[in-house]
Structure P
Amino acid sequence: MRVALICRDKPGALQTRLDNRAAHLAHIESSGVVEMAGPFLGEDGGMTGSLVVLNVETLQAARDWAAADPYAKAGLFESVTISEWKKVVG
């Protein structure tokens, strides 16, 4: 199943994102379940959140992946929505 994680950063948390970016990308690479991912951008072009699409067996696996994300562990996110997602185009 595909699962979309929509994560919104806390205001003023860009440095937290930058400080944990390498560990976050390593988590993505090592997990083997991320189909696509990238940051949301604000009007100024700065990173303000993340969209991550996982291919996992269960929603719990997606929750576990999200909880282990170094960004989450660092307290970067103001909110995280985890929803099953159906790919139709692309």
Structure Q
Amino acid sequence: MKLYTVYVIQSKKTKDLYFGFTTNLSERLKHHNDGINQSTKFGIPWILVYCESYRSEEDARAREKGLKHYGNARTYIKKRIKESLVK
């Protein structure tokens, strides 16, 4: 069964968070840390701080969109994982 993952990574350099979507989390994290993704190459190195997996691509994409575009969703995740974030 294919799983779709919504993830949160944090830059150890800038402490910024990035919210994304993938079907291969380990490969995607490698791309972020290899500087392949233009949006995140400034913050290398990145670490995974949170992820959610879905059986439905549509559900995963909707969740990613919610996290990227709606402040309340981002705030909720930040509160939920506050002890997992790099300080």
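Structure notes:
- When distance in nm of label points 7 Å out along Cα→Cβ at positions 19 and 35 is computed across structures P, Q, the figure 2.9 traces back to Q.
- Structure from which 21, 15, 12 was derived, semi-axes √(5λ) of the Cα gyration tensor in Å, options P, Q: P
- When relative contact order in percent (Cα under 8 Å, 6 or more apart) is computed for each of P, Q, the one that comes out at 35 is Q.
Read-outs: derived from the displayed coordinates by stated rules, not from any lab. All values reported here derive from a predicted model rather than from experimental measurement. Cβ atoms are built from the backbone, for glycine too; each structure is taken alone.
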